[in-house]
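Nothing in this text is a laboratory measurement; each read-out follows from the coordinates by a stated rule. Keep in mind it's a predicted model, so treat the numbers as computed, not measured. Cβ atoms are built from the backbone, for glycine too; each structure is taken alone.
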Structure 1
Amino acid sequence: MEILEFLFADDQMFTTITLILLIALLIGNIVADKLKKYEDIDTNGLVTLMDGSDLILLDIREVKERKAGHIDGDIHIPLASVKGKLSLLDKRKKVLVYCRSGSRSAHISGLLTRNEFENVYNLKGGFQAWKKAKLPIKT
């Protein structure tokens with residue numbers, strides 16, 4: 001009871017509201033992570049996935065970003081065009097999406113799973129992580 005009196009005292013309201021918001025954000029992040037239907041994988045995971053023949057590598061970076069290189073064997077569809085070109089991708093295959101850092105590709109990975117793609121992966125750290133791991137780059 002003393003805790004409630006402390007938390008709801010006039011001079012503690014800002015702190016209490018901040019605490020409640022932080023807890024809500026934490027719970028929201030946990031729930032969102034549990035609900036996502038794609039898997040974040042690192043570069044080692046991607047190399048393992050590449051051993052199979054049923055993988056689509058989808059580069060969603062802009063044309064100017066692609067000038068820095070790309071992963072050999074990928075398909076390039078810029079972010080703004082992906083939604084209109086979903087029919088070009090085989091839903092039965094595994095799809096790994098990558099961008100420069102992994103943020104935009106996470107968004108597209110979610111889009112793919114909402115459109116009935118079942119085996120979707122997001123490259124954690126994106127093309128930057130691929131380069132940092134000194135893995136082969138096609139120019």
Structure 2
Amino acid sequence: MHRRENFTAYETMPEDLAIYLSHNGPHFNKAACKFAVSQMYTDEDKEFVPMNREQVKTLLQNYNIKIDNNKLYDSVYVANMCKADYLNKSVVDEQHLAMYIKDTLDDPDGIEGLTFNRWIADMKWLGIPIPWDDFI
């Protein structure tokens with residue numbers, strides 16, 4: 001059974017998280033994105049093959065989609081999360097995957113770092129430790 005903890009329950013922020021945020025803000029750097037994506041899987045019995053940064057860039061270019069609020073590796077994380085959870089379901093094809101990435105990162109009433117903060121909250125809820133020092 002996973003230990004479940006509220007993300008906002010920090011009395012003090014872990015030092016490694018504070019250092020990470022001081023360098024990257026509430027966004028995925030390459031190492032954090034790689035770790036986050038490594039935790040992803042599909043609900044089917046097939047292996048999840050993640051997209052890399054160049055593939056995401058090509059996907060967005062293929063559909064002429066420009067993202068205004070794409071920082072560091074956020075689009076790579078969102079692309080892979082959507083691919084693992086929604087592609088060929090509610091997100092019916094790659095064009096809609098590209099649109100989902102834009103909608104998520106350019107949400108006009110979304111706060112900066114919403115996707116990153118949600119990921120941290122999910123990891124805490126699932127009881128999966130995040131090795132912040134590996135990302136610094």
**Fill in**
Value 24.1, calculated as mean count of other Cβ atoms within 10 Å over residues 76-83 from one of 1, 2, is from structure 2
**Complete:** Value 12, 41, 35, 12, 1 of P(r) over Cα pairs in 10 Å bins from 0, in percent was derived from the coordinates of, among 1, 2, structure 2
**Message:** Tell me which structure, out of 1, 2, gives 1.5 once distance in nm of label points 7 Å out along Cα→Cβ at positions 36 and 124 is calculated.
**Reply:** 2
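Identify the structure, out of 1, 2, from whose coordinates relative contact order in percent (Cα under 8 Å, 6 or more apart) was calculated to give 27. Walk me through the intermediate numbers first.
Working: 1: 27; 2: 43.
Traced to structure 1.
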